[in-house]
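Structures given as structure tokens follow.
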Structure P
Amino acid sequence: MNLDYKVVFSRRRTIGIIVDRDRRVTVRAPWQAQQEAISAVVERKRLWIWKKLRDDRKYSKVCGGKEFVAGEAFLFLGQNYSLELVDEPRGEVRLNGRRFELPRADRQRGRDLFRSWFLRQANLHLVPRVTALARAMGIRFTRVRVRELKYSWGSCTPGGTLTFNWRIVQAPAVVMDYIIVHELAHVLEQNHSREFWNIVAVHAPAWTRGRQWLRDHGSRLEW
């Protein structure tokens, strides 16, 4: 069976393969890499790639990008808010009741303004929640970072640095708790062993609902 993938060349020393959440396969290779070498790596990793493609935690498609037009829906903490374009001086995104307000003159840079707004909100909501859940789990971590992550909702380094995708602040609280506890559990268990999932189940009892929400609606967070 043919395996479709995109090759991206960059300044790197090795060939790596990424299976994105929408099941797109990307091969990252050094500028000087030959197609024969790339094909050989893909062939060696074929079984691993197919396993990732069949993972039911990945969703089948990504919703289209935002257009930042009046009436467009945006998620925040699991709730839908509509966008209104307002005739006000350029500046920033505001949440006013049940609607987002964006200066009409700023529509062309709407993504940057919304991203900045969500980054601020993610820091306000995620960092305190990570601290509270870590305390409840008896886990110490080094620091928390909120970033734009292209391939994951969160990560945990062996040294205890937790990084979360700002996009998850759009999701309901049960989803955020599942992702946070999932990464905190990796401080104790680096793999997805039975013990790992026991830790997740104890500290995020509704974790299956959170994971299912990501399967069904995770593509809405990608824009």
Structure Q
Amino acid sequence: MPTTTVVTVCLPKDTPTSKLATAAAAALAATLRTPAGPVGHFTIGTRWHRNELLQPWQDTAAGGPILRLHLAAMHIAARNTYWYRWLIWHRVVDGTRPAQPYWMFLDRHKADPAKYPLSKAQQQYRAQARIAAMLTYNALPNKIIVLPTSHLEAFQAGAHAYAHLGLLSAVPGDGMITLDGRYLAATSDRLTDRLSYLDAAQQHLGTLSPRDRLVALATR
């Protein structure tokens, strides 16, 4: 089943509101990724100037000038959500030993597929007590929040590190297209790769003018 991700597209300040969706889709298509349409990703802090925003709905919009988007509120909300998720995770895995992330098992499989088949890599990864605890919790019908196993390394880095990861991820999402058309994204689920992407994304965001545009697109 295709996975839906959110990509933030940076567009120049002279892009008309009526052209935001098509310009963002064209920029994404140039990276050979398939856009699924604008998504309400950005928090908007005012009811004024809504005519400058792409698909404003209640307190969110799919895009618009940076000065009309409430990015600080997005940072705070994401940090708080990640902090809360870490607290739930900490209770769920209490008493279990630190686990190895899936990429370690996958690397071992790739190094010697004959002696270490993929099925064995998956079985041994899931057999770790900490992963088993997370998967069991995620299967509960009344769970409070999903605990992504792909976040294992970040969870194990501690509450503050995990909360900061949420803050850094809030605006760029799963990928970013820069003003000059570069596609930025993590090259794997490894925490180091995720942090490298977020560092590059934050640096680019810091170079943008308040009147430059951001558009969020869902992709498959």
Structure R
Amino acid sequence: MDLPFTHDQFLDVFSAYNEAVWPVALLLWLLTVAMLVLALSGRGNKRSARWIAIILVVHWAWSGFVYHLVYFRPINPAATIFGALFVIEAGLIGWRGLIARQLNFGASSKGWFRIGIMFVVYALLYPALGLVFGLSYPRLPSFGVPCPTTILTVGALLMLPRSDARIVTLIPILWTAVGGSAAFVLGIQADLLLPVAGALMLAYVVLPSRPHSA
């Protein structure tokens, strides 16, 4: 993959992002902990589902407007398109989850629900994984940036019934391909889970629905 920026420029973007907005990144992390608690304790609960949708909307809007358009665009013109896609995804989740109220998180089968929880937990661990894999703060992807947001969202969407999930999966699946391929080129090892997440999400939405126990 021929990228318009170097590995060092990519890490410099994260350095600028982390130094400027770390309180928001921390807040997003805490909100995601709350999302995990809601998913585990309020499975199938409509009020919990709305709060999960709100948290996902915040993640996608933040990644789109702040990370892509403010920090990433100076080194990659494609970030304008990426940012627009992330904002569109925020709108889709908001529409489906808050207006139509058709995102019933926790209503998937027990097996898919557990896989979804595993992805959410991985997203929460994501900031520390950069350190484990040899990067140093602040020159590492932290939280509120596209790849952990996508992993988190795949986890949440795997908790939905297939009929609910299909409309809001296209952009996350697309980013698992974009971010996953860049992970190999840029050496961001924490992002190597993205192709796995995309493959599972795609399999989930294209497989026929089957009866399951809640």
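Some points to look at:
- In this comparison of P, Q, R, the computed figure 155 for volume of the Cα convex hull per residue in Å³ is attributed to P.
- When mean count of other Cβ atoms within 10 Å over residues 7-14 is calculated for each of P, Q, R, the greatest value falls to Q.
- With relative contact order in percent (Cα under 8 Å, 6 or more apart) derived as 39, matching label from P, Q, R: Q
- FRET efficiency 1/(1 + (r/R0)^6) of positions 23 and 151 (r between Cβ atoms, R0 = 25 Å, to 0.05) from the coordinates reads 0.15; which among P, Q, R: Q
Values in this text are rule-based calculations from the coordinates and carry no lab data. This is a predicted model, so every value here is computed, not measured. Cβ atoms are built from the backbone, for glycine too; each structure is taken alone.
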